[in-house]
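Structures follow.
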Structure I
Amino acid sequence: MNEIIKKLEAEQLKSDVGNFKVGDTVKVYAKIKEGDKERIQVFEGTVTKRQNGGIRETFTVRKISNGCGVEKTWPLHSPSVEKVEVVRLGKVRRAKLFYLRERTGKKAKVKELVR
């Protein structure tokens, strides 16, 4: 890749992205613009996948809202993502948890990693 592009991307990387992995339950603090006002909205759920690397890294969070599954994909180094806070550590053996889409209730839970 071109050295100029690498330098620009390195400047835009966040240093405090949070240490989370697939299976963890996280709270994503996102900036929402409504007209001329800006507020922070919290989205809490399980991380189902984390992909790419560098400035293009994204992660997907899944939660159940009113009995309906909701998934959102967030760019990790985006200025719209204020912070990512880990609530619970999950114990999983896969890199992508797409099997959670078909499960409901207690079967849709991820085991907690006890440290």
Structure II
Amino acid sequence: MEKENLILDLSFGFALEIIKFTEGLEQLKKYNLANQLFRSGTSIGANVREAQSAESKADFIHKVKIADKEANETEYWLLLCQHSESYPNCENLLEDVLVLKKIMSKIIGSAKS
């Protein structure tokens, strides 16, 4: 049985929520933002997963930093949605991405020390 990994689990669940949200955006014909959000939002988990098989501590830190950059980009697209009148509510996704960013920040800090 695989050991539980909080950041892997949370980033995977977040990607699933992003898929649902962006499918809703596409139904509203918000294709451009849906595409950008889909790419950055699902990339967080992909990079976190890739970090699990890093070749060194430096490689691990680098991959988690890439995931963190994707989380920052995702936050930006979600903020655009939040502040645009004709977009659905994304408050829960914004909260989730902030949690991911905090955890990744702690992981990066711990890995560096």
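The numbers here are math on the coordinates, done by the rules we state, and not lab data. All values reported here derive from a predicted model rather than from experimental measurement. Cβ atoms are built from the backbone, for glycine too; each structure is taken alone.
Annotations
- Which of I, II yields 0.75 [FRET efficiency 1/(1 + (r/R0)^6) of positions 79 and 103 (r between Cβ atoms, R0 = 41 Å, to 0.05), calculated]: I
- Computed -28500 for helix-only ellipticity at 222 nm (-39500 (n - 2.57) for each DSSP H run of 4 or more, over all residues; to 500) - originating structure among I, II: II
- FRET efficiency 1/(1 + (r/R0)^6) of positions 7 and 95 (r between Cβ atoms, R0 = 25 Å, to 0.05) from the coordinates reads 0.25; which among I, II: I
- If mean count of other Cβ atoms within 10 Å over residues 71-78 is computed and equals 15.5, the structure in I, II: I
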